[in-house]
Structure 1
Amino acid sequence: MPEVRSSEVVGAVGSRPRRVAVISLHTSPLLQPGSGDSGGMNVYVRELMSSLSQSGVECVTFTRADREGLEPEVFVEPNHRVVHIEAGPHHLPKEALADISDQFCAGVMRWFAENGPPDVIHGNYWLSGVVGHHLKHALNVPFVSTFHTLARVKAEGGDPEPLWRDRAEAEIIRCSDAICVSCVEEEDQFRRLYGHPHGRIEIIAPGVEHAFFAPGDRGGARHALGMDRETPLIVFVGRIQPLKGPDVAIQALAGLHRLGHGEARLLIVGGASGRQGGDEAERVHDLVDELDLHDHVEFVAPQPHHILSTYYRAADIVIVPSRSESFGLVALEAAACGTPVVASAVGGLLSLVDDGETGRLIVGRNPADYAVAMAEILSDDEMRASMGKAAVARASDYTWRAAAHRLADLYDDLIGHDLVSCRDAHPELKPEPSTTRGADDE
């Protein structure tokens, strides 16, 4: 592996970082969210790093080349580029990526040797954290982690992960100089499940691009989608996987019909994702058949991110029935468009949805509870309008520019100071053979 001298790396105390290396091994911020392994994390990395780059910081996002014909480097905008690293066969399932993390890490180190080292490393998701942990020891620079999902959080929501992932996350936590979470609720959950880390925990709430996601004419949005203006419309946006709960949305629609809203329709915007994605897509289609909802449920292919605003504006209600959610960008974007959100009372959704004011929070996974909440909102035009207005005001507090400013302050505090040390000065990049692996989240 090419050598990069650590004396070249550390920036001056009190100065903004000159270069941030962002690790996003398993998914590229250039990919369209909503299918495969692309989701809220893709939006997070792209928007946050672009906002940071506009302040003059060079942001380099390293992701794995997962298909032929990719440009080695793509400039998203000045100061923000995405670098494609060749590591392993192009078409690999997510559960096999830990096996090529050493190749990926070597490719990143070669880039540093040719282009100069970073001042800070920021890993997104545990697979990137494994690489970031190694790079920290190789380069002697601060290491920041954003997990997006964690094994113990998923287990609490009914989606247990293999023990090897939990152990890998524990190693990353032990050596991270800072861990970014999205809200107070996520911080409390982290400390309850993992204790107090050696590094600091920093709340960096994601933002929303208000130029795209803003209130608009619901009738015009319905017309753009070729939909009737009067039909009650529920919208689900997300990948079709158990974690996101599309089955709950479908069953809730059936319950809504039984409560007297028999004309209500459901749009499911998104594609199959992860190891169980194909099975889950088949299961939810079978559920539509079983409940005789063919004329009331429509599956829509993943849409370009900015086009989602039309779906949010067209909706009377956006439903977010996730089993777990570190933040919940869909809920935030829908709120910014002035649409009430009915969401599960988990994770970051607890901080985004003000129950009874901007939407409703549902404890548990009983579709009947979602149906009752949606029926109340649909039956009261004044309530629905009031919730939409309050949701816009609530969402206005969240901007990518503010998130980037907080992140830059964090980087600034870490540069030049003593780094968190862990026992493993040479971390193992391949924790275990991939034959028993599964991965179905961010």
Structure 2
Amino acid sequence: MPADPSTRTAPVLPRPRRDGERPVRGRFAAALASAAPALAAYAAVRVVGLAVLWAAAEASGKDAAHVLAERWDSVWYQRVAAHGYGYTVVLPDGGIHSDLAFFPLLPALERGIAAVTPLGLAGAGLLVAWTAALAAAWGIHAVGARLAGRRAGVVLAALWGAGPTAFVQSMAYTETLFTALAAWSLYAVLTRRWITAGVLCVLAGLTRPSAAALIAALVVTAVVVLVRDHRVRSGDRPPAVTDDAPVRDHRSAGPDGLLRRNGRMLAGAALAPLGWLAYVVFVAVREGDPFAYFDVQAQWGNSIDGGAALAAFVLGLPWPATLGLCAALAALGWLVSLCVRQRQPLPVLVYTVAIVVVSLIGSGYFGSRPRLMMPAFPLFLPPALALLRLRSTARTAAALAVIAAASAAYGAWTLLGSGPP
């Protein structure tokens, strides 16, 4: 029986697109709305940290803004931004510290922002760091939400902002910029946007030497995918040739078919190391020595010694401090093992383990190692899931508030009293 025409619903036509309007705008707005709770939680944590730092600085007669923007490594980046490379310092022991140890992306951004805004280089450095911190929190939430749900992504972003060395996220340093690029690159891999992942990895390679961990994540993942694809394809048995079963083209199982199927992935993996390699080549050409980059890093104590410097530092402490530090390292190892037991995706796991390992086996002084591990945000996913098991938003928020307060107090004590981060 035909339907009554009066009850028919008219088809819903798409709204005409306005001039200049792009579909991506709607997707961006939706993604931002989804990430808003994570960004709000992260911002709240960092505001607590800054408030405590400012109060402590006022009480001690120090300038918090100067500490955040114009001390330690920040000065080196701003000098590169102002004058380019070429500055060196001769240490009392005859060692040489060259500004070539500092990668170019942050100084380039500082110089560009200072040229078009009233901000000086110090203000531009803070603007980059704080903006990148929000971008990093957004990327961390995106990765966490994909792995364990939106609530886990929110808590993960908040925990990253309340980590032991989270005060560095408020400084004119490269950690937030690198973490933002790394988080979004990993998210791009997880969502199979390999070209995007490779481009972001190029930028990360122009930001910090720890981009080696991100490069390893992309390349190792690509190799594993290729090997698995080859094994699956080469193990296929041809179907019986029947009227209802078409003949399968087994040429797709050969090397050419393997490359065609994974072309974008291979392109992304090939792009990944280009930023880091470009800077290594730049230093080599500038200094007239193919190994100049590695010599520069070694002068700063950033060479790889297999953990000898760390072991010597730990064993040289008074025994209570040695036991405490060993307990902290054991807790770090436990977190890594939890990430493995959670079966985090291969690129995320490779990135995390590589960041941790490189931070521990370098020859630099111990105080910098926790800061070097700060970009390893997936380490906070097991604690984030543990907080969610409290089964109460109020309890989770209260726990995060306590952690944020402790992080803020530690950050103020470190920046105003104990020395460089």
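List of remarks:
- If semi-axes √(5λ) of the Cα gyration tensor in Å is computed and equals 41, 29, 24, the structure in 1, 2: 2
- For -11500 (helix-only ellipticity at 222 nm (-39500 (n - 2.57) for each DSSP H run of 4 or more, over all residues; to 500), calculated) the corresponding structure among 1, 2: 1
- Origin of the derived value 1, 7, 10, 12, 13, 14, 13, 11, 8, 5, 3, 2, 1, 1, 0, 0, 0 (P(r) over Cα pairs in 5 Å bins from 0, in percent, for residues 133-332 alone; candidates 1, 2): 2
Each value in this text was obtained by applying a stated rule to the coordinates, not by laboratory testing. Nothing here was measured: the structure is a model prediction, and the numbers come from that model.
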